[in-house]
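What follows draws every value from the coordinates through simple rules; no lab data is involved. Every value quoted in this text rests on a predicted model; they were computed, and no experiment measured them. Cβ atoms are built from the backbone, for glycine too; each structure is taken alone.
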Structure 1
Amino acid sequence: MSEQWSEPEVASLTAKVKDLKLSMGRVIIGQDQVVEHLIICLLAGGHALVEGVPGLGKTLLVKSLAQATDMQFRRVQFTPDLMPSDIVGTEILEEDAATHQRVFRFQQGPVFTQVLLADEINRAPPKTQSALLEAMQERSVTFAGHTYQLPKPFFVLATQNPIEQSGTYPLPEAQLDRFLLRIDVGYPTEDEEVAMVAATTHAGLRDATQAMDLATLLRLQLLVRDIEIGEHLLRYATRLVRATRPGDSTVAAIRKHVGWGAGPRAGQALVLASKARALMQGRLAVTREDIGAMLLPVLAHRVLRNFEAEADGVAIADILASLRSEIKVD
């Protein structure tokens, strides 16, 4: 480990992670895996792309996360007329009342927050999408020759509606790669939906209670980087990513159904997400199960199916399941 961590501090930090999941669980009915993946993404210091039909509580999910971690939260509804300055900010001309001297002052946009919900990101034009994605990557905004640092931590959750594609601008593959995880939000079970309807038609849902402060969250993000991963598991994660590339893959499903595989950033994301998952479960070392569990959310938006796969209705989850079953740990 790059930093000396005392056992009491590690125990305290892992307990805070459990408290965070419990706090969100009191507000979010069902969706346990979605909540877990969202927390993993936050601990790993990445950003999440969430797909799901309207009405599944995506806004409530990210708002509850902000409340439980004491972070500032802002929501931006992406529309075709949204401009980059509506996201990052712009300069305004001000006049000093005493001297009557006019000066330009930078007015920060909604990206200057700690948790940003970019709702339906694929409805904004590419220029606006790029402005946000640059801020995600650099953790800063440059305007008129000046660079402004974004708050720490900085977490973006961008949503996409998978059933309405008319009038949208799909994110290019290079920009999709900036998201650590893609999280799919499915329909709740019948019992969960009954509980959800009951809770929202009475007094309303409660807010999430604060489970940790910002200092604790930043320490947790440092601890994730220091989670141990063996050389054999590091090679296993790299081998999984390399096997998604059809030209070099030994996996039949990849060669037949994949048009374009994942790049090296996917390997970094897979290792980081696996470390965060290990910490969530109270472990300081990555296991094979951690890597296998994070394979789909890390690679689902980075591995592109070809026309044959789309025509045959072969899901990316099935392709990655074949990959996992055929690539072995040394």
Structure 2
Amino acid sequence: MSDPANNDLAHMGQVELFTPKFDESLWFFSELCAMRVVAETSESAYLRCWDEYQNYTVKLTRSDTNGVGRTMFRATSQEALDRKVAAITDAGLGLGWRDPEVGIGRSFAFTDPDGHAMAIHYDTELYVPDELDRPALKNQASRFPGRGVNTRRMDHINYLCSDVNANGEFWRDVMRSRESERVRLDDGGFGAWWFRFAQKSYDVVYSADFSGAKARFHHFAFATDTREDILKAADIFLENGIHIEYGPYKHAINQTFFLYVWEPGGNRIEFANAGARLLMDPDWPVVEWTQAERAKGQAWGAKTIPTFHTHGTPSLPNQEQIDAAALAGEFDLDKHLEVPVS
């Protein structure tokens, strides 16, 4: 019989993003991505994707810097939540219970080994559309926007970290997430590690931070319906002056069709057609890539843009210079990275 603790996590719940350019970032998510603002405070706006069953997807918060704030995760039941709280507490990473807030009930706050802020909850507020947002089909969360990128739902999050092994072991052994893929380095450790909660190929990813800093952020991904949506998104961002970093293209790992952009606050956002590949086999073995295999590039052979390994948030004091040097081939990544440019 399988261990019920292996199925305690339903999905990523909501993610908080910090931005030093609040109005511009809000325009990006609400106008270009067609996300709806469902709640506001003096410091934050709560936005949702059109087919998210919960109340909101992203909490956008004013800040002096950029980066990721607290990521929420939803448990599959109250019993599952209790098991996860006990395991996190035993691991010494629990921070205690938090009162109900926008969209969710009580949550238990914790960090991963790198210090990223997280919380887990079960009680949640289902989104109830108003007259302007009521869908034609009763099995749809809200009205189809029919404009912009039409981001349907959240997909996954990728954290930068100082120690992939320690953070990966936390998600494998404490959170009991299932591994889908990983990159094995020549020295025996891991350069990147992908985890899934259910049949999606991945929900949480950890990648090595070249700077050695802790608790930085690589990207947050939204799911689109088709590859064509991503191609259209590239045109939308081009016309609106959004920095397109990489893609549209296809990843080798997990085979995601992708587009990466930097929203106005500097955070990397991915638009991904990831749902096309599901892992239906409950005994699916983890796929491991060697350092040499990873260095070959993406699915169709293109090399990864250098800033994919240098740009992270919160931005380093000399982030712009590092990114510019990387693009110009003047930043020796081999001296800083465990994982070669791929």
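Brief remarks follow.
- Among candidates 1, 2, the computation of P(r) over Cα pairs in 5 Å bins from 0, in percent, for residues 72-167 alone that gave 3, 13, 22, 22, 15, 10, 7, 5, 2, 1, 0, 0 used structure 1.
- Comparison of 1, 2 by relative contact order in percent (Cα under 8 Å, 6 or more apart) - largest value held by: 1
- For helix-only ellipticity at 222 nm (-39500 (n - 2.57) for each DSSP H run of 4 or more, over all residues; to 500) computed as -4500, the structure of 1, 2 it came from: 2
- Identity of the structure behind 0.94 (criterion: Rg/Rh (Cα atoms, Kirkwood Rh), calculated), options 1, 2: 2
- Here Cα Rg over 2.2 N^0.38 Å, for residues 24-63 alone is compared for structures 1, 2. The highest value is that of 1.
- Which of 1, 2 yields 21.9 [mean count of other Cβ atoms within 10 Å over residues 128-135, calculated]: 1
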